[in-house]
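Below, each structure is written out as structure tokens.
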Structure 1
Amino acid sequence: MEALFTWLEPRWFPVLVILAVVWLGRHFGGVVIDRLVRRAIRSTKFNDLSTDDIKKRQDTLISLFRVIWQVILTVVASFMLFEILFPQINLAPIFASAGIIGVAIGFGAQSLIKDFLTGIFIITENQYRVGDVVDLQGATGTVERITIRSTVLRDADGSVHYIPNGSIIHVVNKTMGFSKVNFTLAVNPETNVEELSEVINNVGNKLAKDEAWKDKILLAPQFVGISTFSDVKLEVTIVGTTQPSDQWSVTGELRRRLLRAFKRHNIELA
């Protein structure tokens, strides 16, 4: 024990200083990254984005840059601590031999490099952001986190999906810029189409003017036409435009109001 104290005595202070600098660097570095990214994304370059889109992009970039900053701090601090604790060990020969080993390991790490590069392209091209609802390789859910290696989704059941960025070939973003209300209704084939379209349009217009819903709706849901018809049913299509991610709640409320309106006008569902 005495030997350990003797060994630590000249080293404990610089070690504590480095650890303190790392802790402060992580905290204040995160604050600086947060402010710089939010200020940059609010620039005129992104005036075509909605407020919600801007926030999603800010959160995504902040998350990425914080991870990169923490990795840099950890690597630099590790080397400094190693030199303080083990000054008699020369790291140069270790790095030289590690270079040879690294070439061999590199062949096995190609997938990691692919994940990293794909992650960079996903973020810089703004394919999706934290908070978006996306379909990636058959997994659909809300983006909870984007790292330089993987994308984390949470689906409607609450399950979490970890998808390596390098495996992502096709992206379906359901909440980029705006979203669509788009569904069909089947009614009795004897229904008067003119009356049906008038009822649907009136309900859609009233919903778009409702104080509780008007901020979510960009274009009022409207009757757009007959999709199919037969002896047993007449299917019509209803389309509207909403803010990103609001299409599901608007669709649910619209269906509820249409059901009440159909009962008042004696329109039968098929």
Structure 2
Amino acid sequence: MARPRLTQYAVTPKRWTPGLKLRVVVLADIHACEPWMSLDRIGSICSAANALNGDVILLLGDYVSGMNLLTEHIPSADWSRVFSVLKAPLGVHAVLGNHDHWEDLRFQRDPLAENIAAAALRAVGIPTYINEAVRLEKDGHSFWLAGLGDQMALRPGKDFKRTMMRGIDDLPGTLAQIDDDSPVLLMAHEPDIFPQVSERVSLTLSGHTHGGQINILGWQPAAASQGSRRYPAGHYREGERDLVVSRGLGCSILPVRVGSRPEIVVIELG
């Protein structure tokens, strides 16, 4: 698999505090497994992320592998331990992706159970948000970081007593926790939610798409969702709203990428 490239964006959202300069480092879609995304490879990615000197590091979900063509699934306790080396002045923060839920059969049967991936991240000191928001501050300027529950968390199946996919996302409830006019960064694993995001949110950050994973002149036969086709990768501005979608780092279903190189994303805000 190709080495990750560095993709940089300079974004000044319409709703942003003058004087607030923020460097955001984004890692998405690790999909830990042997041999395609080993612990050593994850460690190298974490070292590269630390070297970018971000003010904050955001993890956008899908740490768990969704492939059958592998030699070993890596336990959440192991890949999360590697993530513990990530450091930033304003912290490392995470949301979960669909595969983090799909591969957790206990959670699929009982959505009130604590997710295994979330517990592993929290055990190494990385706060993991499910429809939650936290207020952060840099140089006397505050901003909010909100993490949305996954929009595809609950897969259908007779064992789970569901006939269709369901999400655990609560966008209104998440934004209701914000009690001042400071700008808001929203972490949402899938970009599908973006058309519903209000202009109150300065920037939405998503992964999930893998840039199509197989992307041949815009043809994406493996697109992961409707939102993946509409927002495969890059910076999008619709009206007063901004979205950045990462191509991510790993693979799902098949261990191959065509026309969509893995990436670490850096966003310069303000």
Structure 3
Amino acid sequence: MIPDVLKGFMVLVFVFIPLERMFALHGQKIFRVGWQTDLTYYFTGYFIGKGVLQVLLVFSLLSLQTVPVLSNLVASQPVWLQFLEAAAIADFCYYFAHKLLHTVPWLWKFHAVHHSTTHLDWLATVRVHPFDQVFTKTCQIVPLYCLGFSSEVLAAYALFCSGIAFLIHSNIRIQFRFLKWLIATPQFHHWHHDDSPKFYNKNFAAQFPFIDLLFGTLYIPKDRMPERYGLEISVPTNYFKQLVFPFKIRRHFPFLNKSQL
């Protein structure tokens, strides 16, 4: 029997590699710089993410109390409405968690690992430091547990969240037209990875651009995409060196301060 983690990887390979070959935004190799590191992140991140969700579930059952009025209201709604609500609530929470990752210096050192990639594609999605992964998943999922959303809704949201994440990092030039204002696309998220710090405070949401529109951080220019990605400093390309990078870096490097928000 093929493990779920490998099944998921095979699906992503067969979906995104052909798309990135046929509709490439930037001419780059499949096996570009850092692909081995990102492949390691994919498999380690899968088990870390699964473990985090299980721990959060147990913790929420033991320590956190749902609000009966709200949980009953949620349970009384059709599943499709629960899904939309869960997705919106989780992305609002992610927006502010993501902004903290960019504004709090010690958090930024962890999140900088994700921004260190100089080639965006579907596999670059998973270059996330374990602490960053735990922090953002906690901020997204705990509120949904507390509000009493069902496990089916949470599973559907997790699948939706993962699919969008791989899409917005992918190296494709497809024009999503009006959809780019409704759902996150490469046109939306690639600017967040531009190598210029002036774009670090743009497009924080994970799925819904309207959240950035509400808070004045939306940036989707017409007919333009970033040319370069990454950071102004050098981050090791080795997986294990990236894990210790946040603890070893001493000097300051570009992150957002309050004047940039």
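A short reminder: the numbers here are calculations on the coordinates, not readings from a lab. What you see is a predicted model; the values in this text were computed from it and never measured. Cβ atoms are built from the backbone, for glycine too; each structure is taken alone.
Brief remarks follow.
- Answer label among 1, 2, 3 for the case where FRET efficiency 1/(1 + (r/R0)^6) of positions 11 and 243 (r between Cβ atoms, R0 = 30 Å, to 0.05), calculated from the coordinates, equals 0.00: 1
- Answer label among 1, 2, 3 for the case where percent of Cα pairs over 31 Å apart, calculated from the coordinates, equals 25: 3
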